[in-house]
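Just below sit the structures, each encoded as structure tokens.
Every read-out reported here was derived from the displayed coordinates using simple, explicitly stated rules and does not represent laboratory data. Just so it is clear, the model here is predicted, and its values are computed rather than measured.
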Structure P
Amino acid sequence: MMHFRHLTLAVVATLAIAPAAFAQDAGTTSSAGGKRFAVVGGYALSEPTSNPQIAGTRTTFDGDGAATLSANYYVTDNIAVEAWGSADKFGNRVRSPNGKIASVDTQPYALSAQYHFGTADKTVRPFVGLGYYEANTSGEKAEPSGPLAGQRIGVETAKGAMATAGVDLNMTPTWFARADVRYMQDTTGQPNVAVNGTNVGKAELNPVTVGVGVGARF
């Protein structure tokens, strides 16, 4: 519930910025067409879609929210290359049927190609993308009162394909609001989970992120 409250606040902030953006560009006759760079700052919720089996026990990884950043280069008005990533770490609590057993932080980043439909000045402009991501892991820690208490946990970096679908709401030729959904599929054999240096399972999370943000093009 707290994560959805954060996303709601991000949406409200986006709507609050819109009038100021309109006022800033008021009276301009410029066009978004031909502008080659854009940056977007936002907030996203990440939720794993798989429940990996670790040390013979089926586990679940909780989702979390974090700030995100992206930089975009438009090769044409319709084709763009995007570098995207989380500016902070997503905290994932690991649970078994008997309760919390550990926690681990993930921080994904990705490079993808996108296709933006319609003209650059169209008010509502959907887009799709496909690319490659990696999700660094850190902060692996066993729950002090859990079955892994006192043991050293390690999780390898997840790598694979990322698919994106989203929509831009053009507020002015410079400013726009963005909402997107990203699916990350580990395609490199799934990251190993080790306890005291011994592999005990695979952390196949394949997360989905849902995000909103505000961007500027120039």
Structure Q
Amino acid sequence: MSQLTLTYFDIHGGRGEPARLALHIGGLPFEDKRFAFADFAEVRKSTPLNQVPTLHVDGVQITQSDAITRYVGKLAGLYPIDALQALLCDEVLSAVEDANVKIGTTFGLTGDTLKEARTALVKGPLPLYLGWLQTQLQAHGGEYFADQRLTIADLKVFVFVTSLNSGRMDHVPTDLVEKVAPLLNTHCQRIAQNPAVVAYYAKFNAP
């Protein structure tokens, strides 16, 4: 078994969370290396592209969150073997990442500039992506996004929807998902009730 170290912010969410969940669900031993936002300026100096998460595999540092999530998903048995189902899984990963990038452009903004940027997202891109995700969920059985079972696509969407619902993003209504794509909330609740997911968050006394 390879030695794995995942480095990411000390938060419940973000781009590192799907990989953390996959590793935990798969029962894979790994070092969960967390750091405070205040330490990011120093941490990023040691990363290939000045960003996190990164994954060390037997000392080799890997970057890019979806690549990391896909790799650990394979190790954990949470990535489809069938080529078409893998494609459907990847499609969802990429779509959510596109949405994350759009949200990311608003980080660091303040005041009216932040409000205008987030309001624009709520009126356009976010409903577009949420609606598409709901359509994909329905098209593939209504419970999971690919392979008729839990995969990393579900974990990626779970983290994304949880973040939108959290109230931690100013000017993003906490009922946005419920209004635009309520089946995603049902899906999110299903993932949250997975015994391994419950056990993971129980370690932190976190939702």
Structure R
Amino acid sequence: MPRETILLVDDEPEIIKLIEIYLNNEGYQLLTASNGLEALSQLNANQVDLIILDGMMPFMDGFETCMKIREENDTPIIMLSAKSQDIDKITGLSIGADDYVTKPFNPLELMARIKSQLRRHKRLGSARTDNEIEIDDLVINFATHRVTVDRQEVKLTPREFGILKLLAVNRGIVLSMDKIYQEVWNEPFMVSKNTVMVHIRKLREKIEKDSQNPRYIKTVWGIGYRMENE
């Protein structure tokens, strides 16, 4: 069974070598980067389960890198920094780090924190499953109302999200425009069908690469709309 992949971002060769020994002993896969720009490149190219992020690096420091990562990624981050003041720890945690370890550090303690964060993230991931539907590159989170396509967040209006959620929950089933209106607007269908059609068109423009040849929301002529299973 493949083990988790750790991205270690640090510009000190001695630190990298030390942590690498302990990670290898625990069976983790290791990726490295020497600055924030390299770290973002690694994240774009690889599936990473946890990030160890040095606070002080050239080009882009760990704090700025952490904020950039958090714009679209919830991978656990452990900040590893020589800055040991309380304000530094508070800053690191407030911008999105999950844990903060100061240098010099005990490698065994760092390993324990890594395992703890991986367990926590796995539990949260399991809890999120019931609140998320993933259809190919489209991910819909019902709890946060967050929608992403190809990992890029898409901003939807409440009506658009309501339509998307309804179709996703009933994917594979054709829903009439009457049904969509009644469920999303929560009132009897007494208006022009154009209301639903306009919202579907706007929704497609946001989530489809080619809204004229939709990939996710299909039109069933004369009946309504259906979302594909995959």
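Could you tell me which structure in P, Q, R was used to calculate Rg and Dmax of the Cα atoms in Å, for residues 63-174 alone as 18.1, 60?
Computing Rg and Dmax of the Cα atoms in Å, for residues 63-174 alone on every structure in P, Q, R gives 18.1, 60 only for R.
Hey, helix-only ellipticity at 222 nm (-39500 (n - 2.57) for each DSSP H run of 4 or more, over all residues; to 500) derived from one of P, Q, R reads -13500; which structure?
Answer for the origin of the read-out: R.
Name the one structure among P, Q, R that Cα Rg over 2.2 N^0.38 Å of 1.00 was derived from.
Q
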